[in-house]
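What follows is a set of structures for review.
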Structure P
Amino acid sequence: MPLSDAIAIIPARLASTRLPRKALRELAGKAMVGWVYEAARNAGALREVMIATDSDEIMDLCRRNRWNALMTSPNHRSGTERIHEISQSIAADVYLNLQGDEPLTRPEHIQALLRVMSDGKTQVGTLKTPCSPVDVPNPNAVKVVTADNGRALYFSRATIPLDRDRSAAVRYFKHLGFYAYRKPALDRFVALRESELERAERLEQLRFLENGIDIIVSETPFDTIGVDTEEDLRRAEAFLRARC
């Protein structure tokens, strides 16, 4: 896969229930979605980076900052559906899904995704990182288990694997919400109904697994803070200020 034919798309909307208007919330003097956009621009190896939104306010912010952005339908239920809409009009070998509420996105995350997709057979790629002890029982930190070849076996909000005897040196991995897709996988995803496991866990990636579509997972040492609450926002801002 030529790296020059990968594009990054950042789904961003205002209708967030736990943290209203979070895409526009400022951290260290910059809107949250701007941190993601600039990390993608700094990654290199991408043909294009764009923000996909259904919000006039977010579009206004993008115009003021000269960030590439497109208006998309307000009817999408997920970022994957929003990216699929863009894939219908903009051709690429690989589409990266970078969440607009991940202000700690780094170029290294993007480069790790591109390495996963360099195998032309991979249809869907994502990332994992070692899970901190505090996040092992945390249902907001999604855990993932994989086969030796990196293929995802399952994603869950529960503690997986369960160390039943409390004697094994179990390694836990946290799933990071970065994805890469090829067009056939996006087409298949939107054509499928919400799966039972997806509905139970509220994890859309399980729709791929339940329908026999492999997800290949790459490990990164760089954890992130997905922002869903005011506390998350404060933690992420403190991290960004320290990093700057």
Structure Q
Amino acid sequence: MKIIVAIKQVPERDAQLRIDAQARSIDEADLQFVLNESDAYALEEALQLKEKHGGEVIVLSAGPERVAATLREALAKGADRAIHIEAGLQNADALAVAHLLTAAIRPENPDLILTGLQSEDLGLGQTGVILAELLGLPHATLILHVEKTETGLSVKRELEEGWFQQIELPTPALLTIQSGGNKLRYATLMGIKRAKSKEFRALKAADFLAIDAPTVVLDQITLPKKQKSTQILTGSPKEAAAALIEKLKSEAHVL
């Protein structure tokens, strides 16, 4: 199987975030960037499929120069080659990013494309499904496990309330992978050494596709406001307890 895994580099989960001067993005100064969590699970799923059925795994990402470090990490974990679309994506929405990825994917003619369910920074969950639409491929989301069959793929989807769904898809196809389906592997010392000799192709976005003006424009972002409030529940102890339980259910959503 020829599998492409689209990955994204995001700020480290525990990083202290600051809003930039324009209030439309985060200040990247002093930030550490890592592989998006659900994309790491997509990569692991691809590597396991390769180990079972052969083929190759290609990692693909769009973004500035720093993204190369995350792609090389994926090579060290076992991907066979990498494609980096060098582009500034500060004003790009999910549709613009999907167009970039589509242009790089089409010449490869893969059997399967995997993406993470959503990114940890924006959390839109749109890029994968838009990419499937642009490529004209069948797709499924919230995937925990993938099996190759004689006719295509059998996948396990996570639904609500602990329910799961098993469905069949033909190939080529696109799947968005949910976190937690597999145990993630670490890059070994040997893997890091081998990664240095693997193919790493850098493409300038402007050389093959103009980034369209975004259809969704971010006007402003702000940090959550910290606030405290006190409510006094009146009535008998029984009535107050009932009111407290109702608030914990409907307002706090902890019950």
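Here are the numbers for the structure shown:
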| quantity | calculated |
| --- | --- |
| If Cα extents along the principal axes in Å is computed and equals 72, 48, 40, the structure in P, Q | Q |
| Comparison of P, Q - label where FRET efficiency 1/(1 + (r/R0)^6) of positions 145 and 217 (r between Cβ atoms, R0 = 35 Å, to 0.05) is highest | P |
| If distance in nm of label points 7 Å out along Cα→Cβ at positions 57 and 161 is computed and equals 3.6, the structure in P, Q | Q |
| Top of P, Q by distance in nm of label points 7 Å out along Cα→Cβ at positions 9 and 105, largest first | Q |
| Among P, Q, structure where mean count of other Cβ atoms within 10 Å over residues 49-56 as derived comes to 14.1 | Q |
| Origin of the derived value 14.9, 43 (Rg and Dmax of the Cα atoms in Å, for residues 25-136 alone; candidates P, Q) | P |
| Winner on FRET efficiency 1/(1 + (r/R0)^6) of positions 33 and 201 (r between Cβ atoms, R0 = 25 Å, to 0.05) once structures P, Q are ranked, highest first | Q |
| Read-out FRET efficiency 1/(1 + (r/R0)^6) of positions 73 and 169 (r between Cβ atoms, R0 = 41 Å, to 0.05), computed value 0.30, structure in P, Q | P |
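Coordinate-derived values only; no laboratory data. Fair warning: this is a prediction, and the values are worked out from it, not measured in the lab. Cβ atoms are built from the backbone, for glycine too; each structure is taken alone.
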